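Structures incoming, each one as C-alpha cells.
Just so it is clear, none of the values below were taken in a lab; they were calculated from the coordinates. All values reported here derive from a predicted model rather than from experimental measurement. Cβ atoms are built from the backbone, for glycine too; each structure is taken alone.
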Structure 1
Amino acid sequence: MERPRFKQPVYLRHPVYRSRSWLRTSDLSLILVATAIGAIAGLVTIAIAELAHGLQHLFYGVGINRLSALASIRHPAKLLFLPLGGAILGGVYWLSRKRPALVDVVEANALHGGRIPKYDTLWVCLQTIISNGFGASVGLEAAYAQAGGGIASVAGRWLRLRRADMRRLVGAGAGAAIGAAFAAPLTGAFYGFEVVIGAYTPAAIAPVTAAALAAALVTRASGETPYLIVASVPEQITTIDYLLFCGLGVVCAVAGILMMRAQTLIERWIARSPLPKHWAPVIGGLLMIPLAWTSPQALSSGHGALRLEIALEPAFTFLLFVFALKALASIVSLSFGFRGGLFFASLFLGSLLGPVYAQVANALIGHPVLGNLDAALVGMAAFATTVVGAPMSVSLLVLETTHDFAVTGVVIAASLCASAFTRANFGYSFSTWRFHMRGSAIRSPRDIGWIKALTARRLMRRDATLVPESATIAEFRAKVPLGSTSRVLLAGPEREYCGIVETARAYDPALDPEAPVTSIAQLEEDAIPPSTDIAQVLDCFEQLGTEDLAVVDGRGRILGVVTEKYAHRRYIEESEKAQSALFGES
C-alpha cells in the first residue's frame, strides 16, 4: 500500500509567505529592507521639512530655513501666529484626548520590541510640524526620527520579524531620517546605535549604516540644503586646547542639565495647575511673543541663526543674551505643550556658549588661546551630547560638516567629558529624563521590554499549599508533613493572605501544639500584586530577606507564590536570550 504524502498547506506555498520567510532568516535581506526603508525615510524627512518650512514662509514671509535668521520682526501682528498655532495644537490634543500616551521611538525599542502604533507616528509628526511651522522654539528632529522609526516598524510587523531584528530595523529607520536631515550618513548611523538601539553591535552595523547612507544619498540627490554647513578654519590644536575644551564640555553639561531640570519644573507646575492641557499651547504661544519680538533667534529650531552666528562671530554680551533667550524660549515651548526635538536647539545653544567660554578663557590667560570657531564647534557638540545623549553622533556630525580631523579629535574629548559628567550627576538624556518624569524605568534605549513582560503572574506557582489562619500548630502539623514543602501560606475564610509559615519552624518541639499558627507567621503585610515585574520581584526578595513571596489580587486574596530561586533562574535565562539577540547570536 502506497504511503500517503504530506501535502504542504497552500499558505506555505504562497509567494508572499515564502518571501517573508526568506526575509526573516537572511542577514542580507535585512540589509536590503533597511536600505529601502532608509530611502523612504529620506523622502519623508524632506516632505516633513518642506511642510514645516512652507508654513513658516506662509506665515512669516521668510525664505526656507531662515526664520531664526531674521534681524527683526517687521510686523508684530505676525507673532499672533504663535498662539494661533498653539490653539490648533490644543485642538489636536483635544481630539486625541482619549488615546493612550503616544509611543516614542526610543520607548518603543526599550519596552515594546520596536512596535510603534502607526497612528502614534502620524500624531507625533502632525504635532511637531504644527509646532515648528508656527514658529515655536522646537526642532523637527522628533518628527524625523518618529517617521523613520514608524515606517520601519510597520515594515517589520508586515514581515513578522523577530524582536531583535525589529529593534535593529527601527533603529535603522530613525537613524536614516536623522542622517537625511543633516545629509550626514555617519551621524545618522550612530544616532541609530546610541539613541534608538542602545549599543554598537555587529548584527546592527550593516543594516543601520546602509539605511543612513541611502537616506543621505536621497537628500543630496534632491538638492536639499543640509541643516548644518560649517567651514572650518585650520588651526593647530595643542595640549592646552584639549584641556581647556574638556572644561568647556563640563560647562556645557552643567548648562544642559540645568535647562532640562528647569523645563521639568515648569512642566510639573503647569500639570498641577487647573489649566486644561489643550489650552496650555495657547498660553505658551502668547509667552513666546515677547521673546520673539526681542529677538527672532528664539524662533523655530535655530539653524538659520546658527549659520549667521558662526559666520559673523558676534560680541560676548550678544552671545549670552541670545543664549538665555533661546534657552528660555525652548523651555517655554516644551513646557506648555509644543512638541518637537531639542537636537538642533542644543547645537545652536552650544555654538553660543562655546565662544563665550573661549573669550572668558582668553581674557583670564591674557592672550588668545582658543579660537571662536573651534569653541563654537566644541560647544555645539558638548551641549548636544548632554541633551541628546549621543557623543559619537554629534562628534561625527562635526567631522562630516567640517572634514577637519584635528577639530574632531578635540570635539570627541569634550563630548566624552560632557557625557561622563552628565551620566555621573544626572543619568539621563532629554528623552529618557521625560520618561523618568512619567514614572517609566527607561534610562537608555536598551531592551527592557522582557523585564516588564515577565511579571509575578507569569512567575508564580498556582498550587501553593494553604492552611487556614485559624488553625493551631497541631492542626498545621497534621496537614503539612515535615519535608513536604518548605513554606506554607496562611489563608483567611475567603482566601485572604495572612502570612507565611516555615514548615520546619512549625515542628519546633518547644512550641505549644495548641498555640495558633499565626503566632509563628511572617511577612503578614508583605505580598506583591501580579503586575510586579521581575526586577521589582527580585528587589523585594533582597529587601525582605525571604525565599518566598505571596502574590495577591487587589482584594488581598491569594493567587499563588513566587520563589526566589525560580525568579533568579528565569531572570538569568531571559538576560542571556536578550544578550544573544542583541549581538545576533543564534
Structure 2
Amino acid sequence: MEDSLDNDSLRHSAAHLMAAAVSRLFPGVKLDIGQPTEDGLYFYYDFDLPRRLAPEDFGAIEKEMRQLVKRAIPFERVECSRAEAQTRLSQAGQTYKLERLADIPDGQSITFYRCGDFEDLCRGPHVGSTADLPAFKLTSVAGSYYRGDERKPMLQRVYGVAAESDAALKVILDRIDEAARRDHRKLGKELDLYSIEETVGPGLIHWHPRGARIRSLIEDFWRREHFRAGYELLYSPHIGRAGLWQTSGHLDFYAENMYAPMDIDGYPYYVKPMNCPFHIQIYKGQKRSYRELPFRWAELGTVYRYEKSGVVHGLLRVRGFTQDDAHIFCTPEQMEGEIRRVLRFGLSMLRAFGFESFSAYLSTRPAKAVGEVERWEQATRALAAALDQEQVAYRRDEGGGAFYGPKIDIKIRDALGREWQLSTIQFDFNLPERFDLSYIGDDGKEHRPYMIHRALLGSLERFFGILIEHYAGSFPFWMAPEQVRVLPLTEHQLEYAEQVCDRMRRADLRVVVDARSDKIGAKIRRAQTERVPYMLILGPKEVEAGMVALRARAEGDLGAMTLDAVMDRLSRENVVVRNEG
C-alpha cells in the first residue's frame, strides 16, 4: 500500500496509544504486536487479556487514550542490547514480546518506544507525542491466533482508526461505512451470486446462476483476448503423482499448503495446488527448437490450497479457486520483449474491467537464490524497463524476490481508493533446472529456456469479489448477469412480453420477463434492488402501438420507443464497452 510516512506513523502511534490505555486499564495484560493495516484505514493491537473484550469496553479505552493525548507525552526511542531487551521484557512478563525479540536478526538494532510509563519493543516510526493523535475511534474486536497459528493461543485483536483531525476521521468512517455497504459477502447473498455451504466446507464456492453468468462472461472475454494476444490454451489434470510434486519442490517447500495424498493403484497422488508442473510436462513431451519459441500457454486451472480457517474470507481467501494462469517459455533474447508484452496485455485487461489506477512493486534478488547472478540482473532490468515503458509507478523491493526469480506485482485501486494486488509477472530460474528443460539453439546445442509465470486477474473467485465491491453490485452493462427485465403491467401483456424477450435474446441480450402478479411499482423496485440496468415496461398502449417504455437503472424513465430503437441502443452499448477492452 502506498501510504505516506505521516499517515503510516500516525496509525502506528495510535496502536501504541491504545496499548498504553489498555495496559493502564488491565494491569498484567500481555502484548503481542500492533501496527497499521495495509489498506491504509485501520490500526490494530493484539492482546492477551483476562477477559473477553466487547464493543461496550471501547468507551473506557478511548477515554483513557484521550487522557494520554491531553498530557502530550512524547514518544521516545530507546536503543538497547539484546541482553537488556531480554531483561526488560522478562521483568514485565511479556512472553510474546520475548519470542518476537528472538526473531530480530543478530546485528540489527533493537529499539523500544517509550510513552510515559508504557514502553514497547518496536522499530517505529512514531509521531512526536500523544498530542499529535487528536482524532481516533475504536471499531471492532476479533479473535486472532498468535502468529496466525491455530495451534497457538487465541489473542484479542482490537481495531481502530485515526486521523489528523475530526473532519478527516469522519471521512475515514464514512469510507468504512461505504465499504460495509459494498461488502461482497453481503451483496453476494442479496443478489444471489454465490454461497459457501457449511455441509461442503469453508473456502469452497458455489456459483449461483447469476454469479455463474458473470463468471462465464469474464471467462469468454479472457479466452478471446488471450487468443488475440497470441496465447494457446491448455487443460491439465486436477491430481498428479507424488513424484511430480517432489521434482517441482512443492513437497519440500509447500507441503503445508497441500492436501493429504490419496492412494491410487499403490501410488500417492496429490490434488494440485498449482498448474505449472503440468505445463512443464507438456513442454517436455517433445524436443523444442528455438524457432518454435516463445510458447505462451494459458489455463483457467482450478487448484486447491489449504488455508487456515482463521484466514478464509468470503471470495477473497478460499481453498479451491480457478487461477488465471499462464507460462511463457522463451529464449534469453526474447525475454525483454515478452515481459513488455505481458505487462501491456495485463494493464489492458484490467482497464477493460474498469480499473485505471495502477502501482507496482519490483522485487529483486534475495540473499539466498538459485540461478546465475547475470540472469537475475538481466531479468530485473527487463522488468524495470517494461514498467518504465508503460509508465507504471513502482517501488523496488530490494531482496524481496522469491528464491527462484524476480517479479512484478501490480496493484489496482478500486472505487473507494483501496489497493488490491492482482497481476503478477514472475521469473523462474528454478523449475527449468529441476525439470531439465531445454531447447535446441541455432548452434545445434541444448540451451535452458527462460520461464515466466504470469497471472493477470489472479483467481476468478477473488477477482469477482473485488468486482462486486468496486461496482457495489451494479455491474457495467456488458457484465450484468441480467441486462434487461421486461415488466408487463398485467397478464394480458405476457404474450407480447415473451415475444419481446425472444427477439432480444436472439440479439445476444440477456433478458428476463417478470411474470409475477405484483403491481408495476413493486416490479420496478425489485429490478432496481437487483441492479438490473434496463427495464421495459409494457402496458396496453405499448402492445397496441408495438412499442416499449424504456427505463434505466441510473437515469429513470426514458420514454416510449420502438423495440428496434431499444435494441440498437443496447446492442451498441454492449459491443462498445466490450471492445474497449
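For the structures shown (1, 2), Rg/Rh (Cα atoms, Kirkwood Rh) is largest in 1.
Given that helix-only ellipticity at 222 nm (-39500 (n - 2.57) for each DSSP H run of 4 or more, over all residues; to 500), derived from a single structure, equals -11500, which label among 1, 2 identifies that structure? Traced to structure 2. Among candidates 1, 2, the computation of P(r) over Cα pairs in 20 Å bins from 0, in percent, for residues 29-372 alone that gave 20, 48, 31, 2 used structure 2. Relative contact order in percent (Cα under 8 Å, 6 or more apart) was computed and gave 10; which structure, 1, 2, did it come from? Working through the options, I get structure 2. Suppose FRET efficiency 1/(1 + (r/R0)^6) of positions 197 and 533 (r between Cβ atoms, R0 = 25 Å, to 0.05) works out to 0.70; of 1, 2, which structure was it derived from? Value 0.70 for FRET efficiency 1/(1 + (r/R0)^6) of positions 197 and 533 (r between Cβ atoms, R0 = 25 Å, to 0.05) corresponds to 1 out of 1, 2.
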